[in-house]
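Structures given as structure tokens follow.
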Structure I
Amino acid sequence: MGKEIIKVNDLKKDFYVGEITVHALKGINLDIEEGEFVAIMGTSGSGKSTMLNILGCLDQPTSGSYILDGVGMATMNKNQLAELRNSKLGFVFQSYNLLPRTTAIENVELPLFYNSKIKAKERRERAIAALEAVGLADRLHHMPNQMSGGQQQRVAIARSLVNDPRVILADEATGNLDTRTSYAIMELFQRLNDEGKTIIFVTHESDIARFMTRNIVFKDGRVVKKELVTDRFNATKMLAELPVGEDVV
């Protein structure tokens with residue numbers, strides 16, 4: 001670690017509902033270094049999802065600056081932002097967002113269709129490698145409805161990896177999963193982080209946040225706490241300590 005990959009300075013975001021102005025973000029200052037595994041925490045309405053949308057270049061701030069991997073977002077047009085999203089960012093969502101009538105390997109290939117430099121053969125090879133990396137080498141041709149929730153989330157994580165992004169953004173990625181499967185997904189995220197991936201993980205669950213290296217807490221559109229995780233959970237150890245039950249799949 002040491003190289004700054006995200007820098008946010010005095011960032012504000014307002015929404016307008018009729019004549020009412022909602023101040024969703026109120027002057028956020030945030031630095032994230034390469035290789036960090038950061039939780040963005042807060043209750044509903046705290047601003048954490050608005051922050052994630054801006055970090056993911058899905059929305060733009062009302063004022064302030066956001067620099068991603070040395071590139072300022074303020075001067076970029078929609079096409080440039082789309083290209084940046086596809087090359088530097090990987091997304092994992094709570095609801096998986098898989099195409100229902102499409103196999104695992106086809107779902108993972110999707111981000112690569114926006115890169116004209118990658119031919120069909122390489123696209124398929126990279127999708128297979130990403131699925132192998134998340135432990136789904138035997139599920140390449142399964143449809144989402146043929147997989148468990150944990151397997152579907154692994155497909156979503158593989159899809160986030162296929163472009164070799166600089167940053168992975170995860171939005172409540174364990175929110176729909178039981179405890180054992182959540183720990184298995186956190187084990188995967190911890191391994192990816194150990195391999196050098198920078199991960200920003202939005203969660204409202206304090207126990208999930210303890211799998212990460214640093215927690216940033218939002219409240220009423222402001223950052224109210226930034227702290228290193230000194231008693232970090234080890235997902236592999238916690239999985240082994242769970243009562244014997246059905247295998248995680």
Structure II
Amino acid sequence: MNGLADPARDRELRSRIHGKYALNALYRQVYAAYAACIARAPAGGRILEIGSGAGFAADGLPGLIASDILAYAHLDLVLDARRLPFAAGTLRAILMFNAFHHIPDVGALLAECERVLRPGGRVLIVDQHPGVIGGPILRYVHREPFRPEAGWTFESSGPLAGANGALCWIVFQRDRAIFVQRFPGLTIVRYQPHTPLRYWLSGGLTRWTLLPRMLYGAASAVDRLLAAAWPDTGSFVDVELVRRG
């Protein structure tokens with residue numbers, strides 16, 4: 001195990017997230033979306049983040065269970081998202097950022113969400129969207145696999161090496177009718193592309209960035225204008241699901 005998939009790099013990655021202004025601001029944007037989703041969920045029950053990695057959602061969301069398949073030092077739980085260690089109907093919200101496309105059998109994950117959520121419980125998936133900007137980047141530049149023609153499963157070569165950057169779009173857009181048929185207990189209430197440029201300009205978890213603090217406000221304004229005028233320019237998407245009663 002090496003690179004980003006090495007849990008020993010937890011401190012380094014957390015330092016990078018906190019040290020790069022644009023990247024830190026994007027994480028905070030995601031965590032604000034988490035908080036809004038939690039506010040729409042029923043009272044009572046636990047809150048789980050899947051694929052927490054080196055993030056810091058639990059710092060601002062009391063009671064959140066930070067989890068990952070990798071044993072990062074600051075986690076509350078190490079788990080496989082395809083087999084959640086919770087009793088039926090005990091969670092009020094399940095949250096994930098840049099994790100869905102790394103899960104080699106998302107059908108198993110969604111079945112677990114359907115099982116463990118309370119009636120009215122919510123899932124918020126923030127993940128890659130292969131729009132007119134993100135699609136070419138994911139296909140030709142990004143280091144992770146991108147297979148829009150694939151199914152819902154893939155052979156995983158490791159927790160982070162295994163991926164399909166098109167997976168969120170495949171399940172909730174291309175195969176929406178299949179999702180509805182397979183998971184009658186889950187309703188898609190929102191598929192909202194956003195953030196056309198800022199993540200790529202931030203450099204993500206790499207060492208470099210093209211978006212210094214002084215330009216972040218202007219880049220945010222451009223992102224909002226693009227996403228509002230042409231939603232498919234969004235490189236990321238919020239997918240919100242609700243558990244039927």
If distance in nm of label points 7 Å out along Cα→Cβ at positions 21 and 221 computes to 1.5, which of I, II did it come from?
II
Taking distance in nm of label points 7 Å out along Cα→Cβ at positions 53 and 93 from the coordinates of each of I, II, which one would give 1.3?
I
Consider the structures I, II: one of them gives 0.97 for Rg/Rh (Cα atoms, Kirkwood Rh) as calculated from the coordinates. Say which.
I
For percent of Cα pairs over 23 Å apart, for residues 5-124 alone, find whichever of I, II sits highest and give me its label.
I
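Taking -0.90, -1.42 as the value of log10 I(q)/I(0) by the Debye sum over Cα atoms at q = 0.18, 0.24 Å⁻¹, for residues 109-212 alone derived from one of the structures shown (I, II), identify that structure.
It traces back to I.
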Comparison of I, II by relative contact order in percent (Cα under 8 Å, 6 or more apart) - largest value held by
I
When distance in nm of label points 7 Å out along Cα→Cβ at positions 69 and 101 is calculated, the result is 3.5; to which of the structures I, II does this value belong?
I
Kindly point out which one of I, II the value 1.1 was derived from, the read-out being distance in nm of label points 7 Å out along Cα→Cβ at positions 13 and 61.
I
Mean count of other Cβ atoms within 10 Å over residues 77-84 - highest-scoring structure of I, II
II
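Supply the structure label, taken from I, II, corresponding to FRET efficiency 1/(1 + (r/R0)^6) of positions 85 and 149 (r between Cβ atoms, R0 = 41 Å, to 0.05) with the calculated value 0.95. Write down the numbers at each step before the final one.
Values: I: 0.95; II: 0.75.
Computed on structure I.
We did not get these values from a lab; they are worked out from the coordinates using the rules stated. If you're wondering where the values come from, they're calculated on a predicted model, not measured in any experiment. Cβ atoms are built from the backbone, for glycine too; each structure is taken alone.
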